[in-house]
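The numbers here are math on the coordinates, done by the rules we state, and not lab data. Please read these numbers as outputs of a predicted model, since none were measured by experiment. Cβ atoms are built from the backbone, for glycine too; each structure is taken alone.
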Structure 1
Amino acid sequence: MFNPPMHIHLFQVETFHVNSGVGRWFLNGEAHVRHPGEDIVIPKGAFHCYENASTTGEDLSVSFRLDQQDYVMEERFFRNFFGYLDDVRLSGQTPSLFQLMLFLYTVDGPLAIPVLGKKSHPISVWVSRFVMVFTGVVIGEWLLGYRKSYEEYYDSKKSK
């Protein structure tokens, strides 16, 4: 369904568990393959992404867990992010990078900008975060009027 681009979780450790299929995680420039029943732990601040690594066309099904998880924040992010992408896809439009970066800002999960190579480095992390804040908040929210959350995707009154 979705192969996320290389990104970072600034304040959370993320653990994936493979339910079925075969997954390939790229963690700080190195590939790690996981099979059903196996886990992979992504430390906070590590550049990472993943993809379906099946050679037979089998779907990849994973469960994931974040330490310090804020369920409301996560639910709001996923409903907004994927609701927006669905609407854009159905309308034949291209997603706005500024809107996507604003959504990423709400979970402190910037796209990874590898300034000093494929591995996470403090300078690369700060550059990634700066780009996310500048494109998402300064341009997206303040100049273009995008919002961090939309009622059609996430209604906080109904989610309680």
Structure 2
Amino acid sequence: MGNVSLEVSIPLDEDSFLEMECDFCKNRFMLHKDVFEDEDNLHFFCPICGLPNQINTFYCPEVLEKVEQKALNYMYDEIERKIGGSIRKINKSGLIKMSMKRPKREPEKELYKPAYDYNRVHQECCNIDVKVQDLDNEIGIYCPICGGTNL
């Protein structure tokens, strides 16, 4: 069948920041879309716990659910298209009558608005901004690119 690309748009806030969640500490923060899309960044450091991980591990669960839902709906459409055509051919022969129960599809959910209020913090070391919650900013955060501290 080959590779299939499905596109999911992730909502940005008014400043073009994308909400993310650390796979380790489960805290949320926001990165600017240009920083996230920069191909020079192979991994990020969580601004809250400071642990590094691959870029694709920082998606919020809502985004992953949307991707899974879109992939399932695509799979259901393909199954229906492939098997449905075969069933019609078999039914035309007149020897056997077959039918197929269509899989239940869920309507695609709209993605979320950012869950929290965030403060914009400038990281001098890499000259980027990151948005974090008040408490995280008070405790001190790490730079998402180099892992340096802003304590």
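Could you tell me which structure in 1, 2 was used to calculate percent of Cα pairs over 25 Å apart as 36? Please list the in-between numbers first.
Working: 1: 36; 2: 44.
Derived from the structure labelled 1.
Tell me which structure, out of 1, 2, gives 2.7 once distance in nm of label points 7 Å out along Cα→Cβ at positions 42 and 74 is calculated. Write down the numbers at each step before the final one.
Working: 1: 1.3; 2: 2.7.
Matching structure: 2.
For which of the structures 1, 2 does the calculation of relative contact order in percent (Cα under 8 Å, 6 or more apart) return 28?
Working: 1: 24; 2: 28.
Attributed to the structure labelled 2.
Upon calculation of distance in nm of label points 7 Å out along Cα→Cβ at positions 26 and 138 from the atomic coordinates, which of the structures 1, 2 produces 2.7? If you can, show how the numbers build up before the last one.
Numbers: 1: 2.7; 2: 2.2.
Computing distance in nm of label points 7 Å out along Cα→Cβ at positions 26 and 138 on every structure in 1, 2 gives 2.7 only for 1.
FRET efficiency 1/(1 + (r/R0)^6) of positions 18 and 122 (r between Cβ atoms, R0 = 30 Å, to 0.05) was computed and gave 0.95; which structure, 1, 2, did it come from? Write down the numbers at each step before the final one.
Working: 1: 0.45; 2: 0.95.
This figure was derived from 2.
Comparing distance in nm of label points 7 Å out along Cα→Cβ at positions 66 and 98 across structures 1, 2, which is largest?
On the way: 1: 2.5; 2: 3.7.
Largest one: structure 2.
Ranked by mean count of other Cβ atoms within 10 Å over residues 10-17, which of 1, 2 sits at the highest value? If you can, show how the numbers build up before the last one.
On the way: 1: 16.2; 2: 13.8.
Largest value of mean count of other Cβ atoms within 10 Å over residues 10-17: 1.
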